[in-house]
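These notes open a run of structures that come right after.
A short reminder: the numbers here are calculations on the coordinates, not readings from a lab. All values reported here derive from a predicted model rather than from experimental measurement. Cβ atoms are built from the backbone, for glycine too; each structure is taken alone.
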Structure 1
Amino acid sequence: MEKLLKPLFWDADIKKIDFKKHAPYVIGRILEYGDLPHIKWMKKQYKDEKIKKTLISSRNLTQKSANFWADYYNIPKERVKCLNNPLLKTRKIFWPY
């Protein structure tokens, strides 16, 4: 598992990550950067409800990833925090590109 997930956590010591306690962090990284093996691992480790809850509440996903996963889980985009207009406007203030 450590070898599989290490590329997604380049900025953290993977040995110190508690995959239950830090589930939103782990799920968010997989939703944003993961590929099929990572997603399969995530779906075995976490229930869909936990993944959906993380998707809805995350502020760190890109629009591309958030749109994809919202469609995948049939979640209305209005419910996904990082796709809400106020947050998008704030991002453009700091990074106008």
Structure 2
Amino acid sequence: MAKAVMTQVEIEPIDRLEEKVKLLVSMIDRLRADQSRASDENARLSRELDGMKARLAEAEGTSTELAAMRQEREAIRSRVGEMLAQIESLDL
């Protein structure tokens, strides 16, 4: 009987250890899944950021082109105004 009690006492710590190991394995599985999701999200956000950078570069190019066209329009407007003034001065 003493041997049975002794075996029972020795098994209880092993059972607790086994339960803790199972919990640890479960936690590791959750952490791996979380890491995988975070990695996927990071890749998606990196692709999105690259797309936004491309759009920004395109918009900056368009903005520069628009500014050049405005300057050209003002130069043309000025020249047309000068031509009209010269035509009016001809007194035809």
Here helix-only ellipticity at 222 nm (-39500 (n - 2.57) for each DSSP H run of 4 or more, over all residues; to 500) was calculated and came to -36500; which of the structures 1, 2 was it taken from? 2
By the measure Rg/Rh (Cα atoms, Kirkwood Rh), tell me the structure among 1, 2 with the highest figure. 2
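Quick check for you: by mean count of other Cβ atoms within 10 Å over residues 37-44, which of 1, 2 is greatest? Could you put the intermediate results ahead of the total?
Numbers: 1: 13.9; 2: 10.0.
When mean count of other Cβ atoms within 10 Å over residues 37-44 is calculated for 1, 2, structure 1 comes out on top.
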For FRET efficiency 1/(1 + (r/R0)^6) of positions 29 and 61 (r between Cβ atoms, R0 = 35 Å, to 0.05), which of 1, 2 scores largest? 1
